[in-house]
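Take a look at the structures below.
Read-outs: derived from the displayed coordinates by stated rules, not from any lab. Since we're looking at a predicted model, the values are computed, not measured. Cβ atoms are built from the backbone, for glycine too; each structure is taken alone.
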Structure I
Amino acid sequence: MPESDYPDIRGLHLFTEMSDEHFNALMRGSYVQNFPPQIDLIAEGDPSDFLHVVLTGSVELSSSWNGRETSMATVRPVSTFILAATIKDAPYLMSAKTVEKSRIALIPSQDVRNVFDVDPNFARAIVTELAQCYRSVVKSQKDLKLRTSLERLANYLLRQQIKFDGAAEFELQLEKRRLASFLGMTPENLSRAFKGLQPYGVKVNGNHITIKDQDDLMRFAKPTPLIDDYSI
């Protein structure tokens with residue numbers, strides 16, 4: 001791996017506190033690849049040979065069963081996937097595909113496990129990361145099970161608005177087909193849900209979202225940090 005990529009990886013919470021010796025040991029066995037859009041990186045059920053780090057671009061995680069497929073998450077720089085499979089030496093539970101041209105670092109899973117055994121700071125960082133992932137899964141389940149489709153979409157839009165510093169207008173970062181899958185809807189239901197939010201001040205033009213009355217939308221959506229704040 002080029003040393004020019006080290007700072008981006010070192011800056012991740014997983015790697016910041018580990019010793020230089022162990023970090024360099026991980027990097028010696030790692031490499032970086034550039035991938036074009038729509039390239040399959042891993043397949044659900046495959047052995048977890050590598051821990052992946054998205055350096056540029058974006059990657060969609062998905063899962064399928066019995067002819068049906070669903071979008072699970074979108075990974076953006078700089079972040080890892082799928083850590084739990086690497087630590088457990090277990091098969092991947094999701095597939096991964098590039099959404100756009102992406103630069104990905106691949107760190108051998110065996111090296112990650114070896115360093116986990118000997119570097120306590122790295123081990124604590126991994127436990128913290130996995131705990132955060134677990135809490136995110138619980139929040140996603142609460143979102144799906146406790147809210148109607150209209151409420152899920154309303155809260156998703158409010159979370160996206162925060163990423164754009166509260167701007168009244170912003171662009172959806174997911175195409176609508178993938179957004180529908182992520183929210184547990186069909187594309188047709190998503191279209192109806194957008195129309196259902198019009199009385200609460202939401203205007204949609206393609207992927208362009210305008211929130212005309214944020215207070216009204218928030219009164220309907222009732223966001224709560226116990227579901228919507230993925231940082232805690």
Structure II
Amino acid sequence: MSDPVDPSKHEKPSGFRYFDLIVGIFVTSLITSNIVSAKVALVGGVTMGCGIFVFPVSYIFGDVLTEVYGYARSRRVIWIGFLSAALASLVFWLADLMPPAPTWHGQAAFHSVLGQLPRVVAASLVAYVIGEFVNSFVLARLKVLTQGRHLWVRTIGSTIFGQLVDSLVFYPLAFLGEWPLSLVLSVAFHNYLVKCAVETCFTPLTYLVVNHIKKTEQIDVFDRDTDFSPLKLRVD
């Protein structure tokens with residue numbers, strides 16, 4: 001990989017070519033993963049929600065955002081994703097509450113897919129925002145420590161920590177008390193392994209995307225003096 005680019009010399013004041021597209025894909029994968037998770041699939045003898053294959057995409061593009069554009073911009077996108085997912089959940093909940101027309105017979109199907117329990121929705125949002133910030137923070141710090149080398153260490157390492165925190169937060173908040181503790185731990189563990197495996201399998205693609213965007217955008221941010229507070233939304 002070529003030497004790191006100094007963002008102060010190469011950042012375009014007029015904006016970036018791919019940033020908005022990446023944000024769109026990130027937010028879309030986040031929202032759709034919550035929707036398709038309503039379907040449970042049997043893959044290779046293992047039962048899992050279908051969202052397990054979509055949600056890692058948000059982590060992959062989250063990695064791209066932090067790796068290329070830096071933690072500060074990634075932080076803003078994480079909150080955009082949080083607000084978008086919360087708004088979508090609110091819309092689905094209100095639509096589910098509205099009385100169906102007598103001539104429409106799809107209420108049961110609508111409710112089974114989009115009428116998610118408030119507890120599960122809340123757990124999902126909390127786990128998402130905490131897990132994403134851990135993922136972004138670990139990647140940014142590893143980038144400085146590795147001096148921009150060994151991208152695979154950062155993408156896989158950040159996912160290991162980010163997805164671990166996500167799983168440890170989501171499954172107990174969503175299902176503890178409804179499911180036996182052994183089942184909560186089993187489902188959390190297996191889903192965690194699958195998510196990390198998906199991220200690992202996508203590593204070659206991540207390399208291609210990151211290298212192309214860095215070359216095109218002429219930016220490669222190193223978060224050496226970044227304020228990592230999740231609540232600071234300004235990009236210095």
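Each of structures I, II was scored by relative contact order in percent (Cα under 8 Å, 6 or more apart); the highest score is held by II. Kindly point out which one of I, II the value -22000 was derived from, the read-out being helix-only ellipticity at 222 nm (-39500 (n - 2.57) for each DSSP H run of 4 or more, over all residues; to 500). Structure II accounts for this read-out.
Work out which structure the value 1.05 belongs to, where Rg/Rh (Cα atoms, Kirkwood Rh), for residues 79-150 alone was derived from one of I, II. Each step should come with its number before you reach the end.
On the way: I: 1.05; II: 1.27.
Checking each candidate, the match is I.
For which of I, II does distance in nm of label points 7 Å out along Cα→Cβ at positions 55 and 223, calculated from the coordinates, equal 2.1? Here the read-out was taken from II.
Out of I, II, choose the structure whose coordinates give mean count of other Cβ atoms within 10 Å over residues 39-46 equal to 8.9 when calculated.
Values: I: 14.9; II: 8.9.
Working through the options, I get structure II.
Compare Rg/Rh (Cα atoms, Kirkwood Rh), for residues 47-102 alone across structures I, II and report the one with the greatest value.
Values: I: 0.98; II: 1.17.
Looking at the calculated values, the largest one is II.
Can you rank I, II by mean count of other Cβ atoms within 10 Å over residues 23-30 and just name the one with the largest value? Show your work: numbers first, answer last.
Numbers: I: 16.6; II: 19.1.
Going through I, II one by one, mean count of other Cβ atoms within 10 Å over residues 23-30 peaks for structure II.
Tell me which of I, II gives 0.8 when you compute distance in nm of label points 7 Å out along Cα→Cβ at positions 127 and 175.
Values: I: 4.3; II: 0.8.
Considering all the candidates, the number was obtained from II.
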